[in-house]
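Enquirer: Quick heads-up: structures coming right below.
Where a number appears in this text, it was derived from the coordinates with a stated rule and is not lab data. On a predicted model such as this, the values are computed, not experimentally measured, just so you know. Cβ atoms are built from the backbone, for glycine too; each structure is taken alone.
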Structure 1
Amino acid sequence: MKLICHPLTAHEPPLRPASTRRDWMDDTPDAFAYRCLPLAIANQHGWEVFTPTGLSARWNGGAAVSDVSVSLDDPMAMHNPGAGLSNFGSGILTFEMGFLLRTPPGWNIFVSGPFNGVKDGITALSGVIETDWSPYTFTMNWRFTRPGEVRFEAGEAIAQFFPVRRDLFDRVTPELKTIHTDPKTVEQLEIWRESRSNFVAGIASGDEKVAEEKWQKGYYRGLMPDNSKGPQSHKTKIHVPGFKEAPAKTLGVKPKRR
């Protein structure tokens, strides 16, 4: 599918493939948080919008637009894509995107803050946009969780997005069913439970072999609990392509004659 970005200013959209890195995950002992593959995959899921200049934002607790103040490190970046401002009041900090996204028919864009990102004093708000038809721009918004000041550094991700089918939940039929209706899964689950129990017991007893292993890597490696190989489609990393300029003919520009 094609995901098209239409820049709406002379500035290049501050977009990049989402990063797997998170500061708080880096700070865990031995960076163990990255051993959780679901976290690492979610971090990479889609594209990031970043702010081109550092900024400090303060909220005094009031509901007016003027109750949120924003100070940019580079004042000339005001209203540029990725710059912050106060626009809605109620303790909301807004970032202008400066571009319009286009998806194929039936596809929306899910946009939120950096997945698994943690920021003290403020939280990202999420939205879903019908980008297959809408000519309306959107902003990325964060809401202060208490009066005070927050800081965003230049190059810091302030939004993350990816396409999602609009009829996704029309296609899903939720159903409760006892696990014993799936004997193969029950068998693998029991093998995993016993393995995990033995692993935890080994850690508690100071078993050197277990301590050296540090963590069980079955899911990370895409292995079943009995060590048989899981699906070939298993991923430990996502390759998200960057946005590139379309060929001249796509833009309606005639090539020069030589």
Structure 2
Amino acid sequence: MAHPKEILAKLDANARKSLSQNFLTSPHWADTLTSAVTQGETPQAIWEIGPGLGALTSQLIKKANAPITLFEYDKKLSAYLRQEYPTIQLIEGDVLKAPLEELAKKAGRVAILSNLPYHLSSPIFFKLVDIKSYISRVVLTFQKEFAERLIAQVGDNAYGALSLIAQLHFKITNLGILPSGAFYPPPAVASQAVILEPHNPRNLDLETLCKVIKAGFLHPRKKMVNNLKHVFPEVDWAKTMGDQSLSPNTRAEELNEAQWIALSKAVNSNT
């Protein structure tokens, strides 16, 4: 495959900062990411979000045992991909507006691969949460800072609501750090690749639990108990926290998953 700079010149196009376009140039990482998404449970479909110039697509075609669908926003890149991969289904437009649940229902179990645009990391991640029951596995590259938040544990500086919610929905495996030089143009920060495998531990009421977590972290500078009171005024939070041997001054980032689960049960018992 030619270098992205050369291909973009032929297309009279540029890497668009507004779309966080940084094209993968590392053969090692192209192989690693595509191998990761095609391992494990055999999916019934594979989606690639933001294929760009096809660095991952070309490898995916060689390894996949399921139909591939590409989701690309950029019109010039979409035209290029259609020319290069005429037999591959391509959906042009904003993936956040695409009927992903409807498409997933038709496709069956879906594996998803993406070198994510940094500015879409959070909204795309939560889109995947919404359709996780249709997903076999997801392999994504995020900005390193965002990936660290996903995998952080209690006591880590990056630990927060996103860490808890992500780990409640997915088993997360770190694939490693991609240096800036693995892309063209090189981004200002490093990227990190992760594997997400959906799970629902202990048949929890994840909807309520995640609402409680978000409430607890609502205003980080305020006491957690006040945040919880604001969102769930029907619960006696002083008593609930006391029952869990938690001080009223406990901060949200000090609680582990099991403690959040215990607090969420107080909401269910009052509804």
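Enquirer: If you rank structures 1, 2 by distance in nm of label points 7 Å out along Cα→Cβ at positions 48 and 184, which sits at the top with the largest value?
Expert: 1
Enquirer: From 1, 2, which structure was distance in nm of label points 7 Å out along Cα→Cβ at positions 32 and 56 = 1.4 calculated on?
Expert: Answer for the origin of the read-out: 2.
Enquirer: While we're looking at this one, here's another question. Quick check on the output: -0.47, -0.67, -0.87, -0.97 is log10 I(q)/I(0) by the Debye sum over Cα atoms at q = 0.09, 0.11, 0.13, 0.14 Å⁻¹, derived from one of 1, 2. Which one produced it?
Expert: The read-out was computed on structure 2.
Enquirer: Of the structures labelled 1, 2, one was used to calculate distance in nm of label points 7 Å out along Cα→Cβ at positions 24 and 96, giving 2.3. Name it.
Expert: Of the structures listed, the value fits 2.
Enquirer: A follow-up question, please. Going by relative contact order in percent (Cα under 8 Å, 6 or more apart), which of structures 1, 2 comes out largest?
Expert: Ranking 1, 2 on relative contact order in percent (Cα under 8 Å, 6 or more apart), first place is 1.
Enquirer: Who wins on mean count of other Cβ atoms within 10 Å over residues 112-119 among 1, 2, i.e. which is largest?
Expert: Top value of mean count of other Cβ atoms within 10 Å over residues 112-119 goes to structure 2.
Enquirer: Another question, then. Can you say which of 1, 2 returns -11500 when helix-only ellipticity at 222 nm (-39500 (n - 2.57) for each DSSP H run of 4 or more, over all residues; to 500) is computed?
Expert: Of the options listed, only 2 reproduces it.
Enquirer: Thinking only about FRET efficiency 1/(1 + (r/R0)^6) of positions 64 and 152 (r between Cβ atoms, R0 = 25 Å, to 0.05), which of 1, 2 has the largest value?
Expert: The maximum falls on structure 1.
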